[in-house]
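Scrolling down, you'll hit the structures one after another.
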Structure P
Amino acid sequence: MLAALLLGQTAAFGQVAGALFPAEGELGRQIRAMVAEPGVSRAHWGVAVTALDGTPIFGLNEAQYFQPASNAKMFTTSAALALLGPEKTYTTRVVGRGVFSGDTTLKGDLVLVGDGDANLSGRAIPYLAPKDRPKKVPSDTPVDPLRYLAEMADQVVATGLNTVEGDVVGDDMLFPWDPYAADWAVDDLVWGYGAPVSALTINDNQLAVTVRPGTVAGGAPSVEVVPAAPAYYTIDASGLTTGAAKSGSHVQMERAVGSRVLRIYGTIATDAVADDEEIAIHDPAEYGAMALKGMLEARGVTVTGVARAAHRLPTEAAGFLKASDPSPEARKMWDKGSGLSQTLGGIACSEFDPLLQGPSVRVLAKHQSVPLKDDLVVTNKVSQNLHAELFLQQVSRRYTCSPSRVEGAKVVRELLERDVAINPDDFVFFDGSGLSGHDLVTPRAVAQLLVWTSKQRWFEDWKKSLPIGGEDGSLAARFPKEPLKDHVFAKTGTLGEARALSGYVIGASGKTVVFSVMVGSHTPRTAADREVMDRIVGAIAAAN
């Protein structure tokens, strides 16, 4: 149980939030001079630096609020490791519900049951740094992004089933159909990074759309969608044309909320490279049902019905903040050693699955996910929003038996308050990825989390998920030279005019130092704030 796992750790880290962070000294003077430079002085800066044991080294606005952006993923992924364990897996199933006539005919529905697996896709796992990836050759066959659905279709056919007198259903009812968190911007929802959250996730709930120029100016460009089938969106490229050489690429894509029409317009020069975009799938469960139905029919299975989705609508009527905040009664119980994590920590809620019970249900195919620790690396290295959101809901599934975004936020809040001993007023999370503009956190809270994680038995698994300066993930192009190359292990964050970088840096003395650098309200016209942020990390390393 959670309290037992972390017994004795709370007192060691309580000093971080309550201690005074030194604001001066040579390091302080350097950092204050950097953030006062003309290109970045109008922005709001926050910095917290501590030793690995939590002793404060330097602070600048460390107790003020900032938007964490993808720094929020550090809180979600560390909670997932602490509460679920590195080897946790999930199983997607295809089940027949109805009356079977032998092995050949089902009078009822064939149901693809989502279990929250984030990696029903063509992604290569484990994650490899760019330098470790095999070099592609022209003859390489691209990995099928629907390969695991195809494997399950093969398993269904192998049972002898050849007729389904009913529908193919994509069932994501494990989680409420609440696809977007509060304050996800409407213009984000078109793109893969804003894909809807579903317990049945197919290919990261996105399609790859590639626009290539025609051979002559004024000609029609080509548009390729992968996977090509099923044809989920209608493509309207009537406003798309090929521009003259050297005119550049000016391609736009848009889709009205709820629409199944993707409009592509603009120009792409004859000599321009292809424009590659990731477009979100509006209803992943429906898409999964469509894909599976097509695969079964291609293998000779007759399906008389349609492909459709089965959703479970949310029922929480309270506001998110109220619903995600542990009650005063619960907090009092923590002091008695019987908080939420203790009372439910031993219950394997996922074992109770009524869908798989009863004589009219038959499991026909299944696919087991990769271990949580492998997905965690993908999530933090490339800053995968959807996967972080699935972690949040899986945490609530394991510890409340009532999976939802709000219950996940409540479990994470208890972990942060009770076991990491972060001041409850130092953070507010409305999602697991940091895409919500409502998320807030103080730099000192981030530093405190990083100190705490370094003391956990699963720390090495978690640290491996952080991008490495000059090597991989979102830091592949940053800190490319010594002494910082391969010495910065940190999570990036970008959301509108907010930016963050937090993690560990090996200092000049060889000691590891914890840092969190956050900036808000920076100008969108330049990347000067990011450059200063990296220089701050360099100064921290040199001073320690």
Structure Q
Amino acid sequence: MRVHHLVPPWLKHYQPRWLIGDSIAALLASMMLIPQALAYAALAGLPPYLGLYAGLLPLVGYALFGSSSVLSVGPVAVLALMTASALTPIATPGSPEYINGAILLALLSGILLLIMGLLGLGSLANLLSLPVVDGFVSGAALLIIAGQIAPLLGVESGGDTVLEILLSTIRHLPNTDREAALLGIIALSSLIAARLGLPFLLRELGVNPARSKLLSRLAPMLIVVISIALTALFHWEKELPVVGIIPAGLPDLIIPPFSPGLIYQLLLPALIIALLGFVESLSIAHSIAQRRGEKLNTNAELRGLGASNIVSAFSGGFAVTGSFARTAVNDESGAKSPLSGVIAAGFIALLLLYATKVFTELPICVLAATIIVTAANLINFRGMLHHWHYDRTDGLAMAGTFLGVVFFGVETGIGLGVGLSFATLIWRASRPHIAVVGRVPGTEQFRNVLRHAVKTQPDILFLRIDENLFFSNINAIEERLSVEIKRHRNTRHMVLILSSVNRIDSTAIERLRQVNKDFQSRHIQLHLAEVKGRVLDRLGRSQLLQELSGRVFLSPYIAELALRHHKFDEDSHKPGP
């Protein structure tokens, strides 16, 4: 029975007829993974072959614990950049200390994700709003592109921000390697042409749109193979920087280094990587699941990503998450279950066992071109404009995160983004929407007087508060009540409709007591309506209800009937303490 529980749910219901679709999808996804894995490892400041290690066991780890049928887990550009950002101040890129740091970073991220999944904390995805994630990814993509211009041209560069990197690259332009620059620019132009023009050309030749899009995504692998063949044929490895030796065979399972000092330094970056990777992966999996009519388990996603990062660390890899491009290829090529990921891992294992020599002569400038084109697709200016037009505060949060990454670096940018998210939340809550409402004739419904034709009473003022009452917004609420009393000078009864209020803190209660006393001195009774049960329970533990000059009504309509006839019927009450 225990063994039965260890079997992944998808495997219990697997149908043999799915095997062909899963195998084809695995082959195409692994063809896309190979150049990306090599490129993203280089982007992370690691030996390129470690990207293949990070693309092997994580696929299996996610298949065992994840809930998406097609999500492809492995190295991605943004997490590679964050890995480099976290480790560069600690060690020299490519050094043993640096590699150990990357392994430990993946392990810490995996442990944090796994713990969150076991504790059922899937809602943590809400800590990073969509505008902030879009802004961060777009800023990181621009940072990635700036950082890859130098290897594309065969020169050196440095810096932590876009401006620093570009200035450093410009200073080194006189040292440009002409052969590397020529090959890199040709590869870059070919990739851009394939991305923009190949789908259209294939459709003109009669290929259906889905197939043409899929084939265009595989263009990087074709260009990588061509560049390797040309390098081997003309011995360009003597003139150009290439990937170099890739150890043959499967990665050895290792015990990640445990250094208390290093753990302390990497714990915060690991948490940021875990949260960002989870949000990015969940958004990808969710969009595919909606189209397929499937359900996602956010806690299973946490556990799946946690397991993926842990096994990546034990196999010498670095931090991983779901890849949009490879997941799209998986989906478009007919994957039916997570078995496609396991089969893809098998293809990567075969490559490591028998074909590593093929990629040793891959020019670094071609890898740089691959990274640039991939990163360019992550820049979401359209999303920024959408957020700005829909909600200016969302637009500011996205723009602030984007500019923070571009001008101040990765960690500052994500910190600024999270800060802006909470600042936006507090700003909105501190300016609650308060509407003067009246009854729609012929009904018991009360609506905003500015939006509907309603009936009002000269001596009864109904106000609907559409926000929780707490220390940050009670001053604004109090001022609005005072303004409305001045506007409606004949008011003898004010009814606060609290249908949207789920919580009132102690500061708000004390201020409402003062408002009640002030109104009493002006011969105005304060009433409450549509108070939720749990809010009423909390009010019962305060002095407000005992001191309230008016009553608590079940609805605005009952309040209007009672106050209009100067009596309180049996459907209204004034609860005791």
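From which structure (P, Q) was helix-only ellipticity at 222 nm (-39500 (n - 2.57) for each DSSP H run of 4 or more, over all residues; to 500) calculated, if the value obtained is -8000?
Computed on structure P.
Which one of P, Q has distance in nm of label points 7 Å out along Cα→Cβ at positions 178 and 386, as calculated from the coordinates, equal to 4.7?
Q
Who wins on FRET efficiency 1/(1 + (r/R0)^6) of positions 58 and 146 (r between Cβ atoms, R0 = 30 Å, to 0.05) among P, Q, i.e. which is largest?
Result for FRET efficiency 1/(1 + (r/R0)^6) of positions 58 and 146 (r between Cβ atoms, R0 = 30 Å, to 0.05) over P, Q: largest is Q.
Bear in mind these aren't lab numbers, they're just calculated from the coordinates by the rules spelled out. What you are looking at is a predicted structure, and each value in this text was computed from that prediction instead of being measured. Cβ atoms are built from the backbone, for glycine too; each structure is taken alone.
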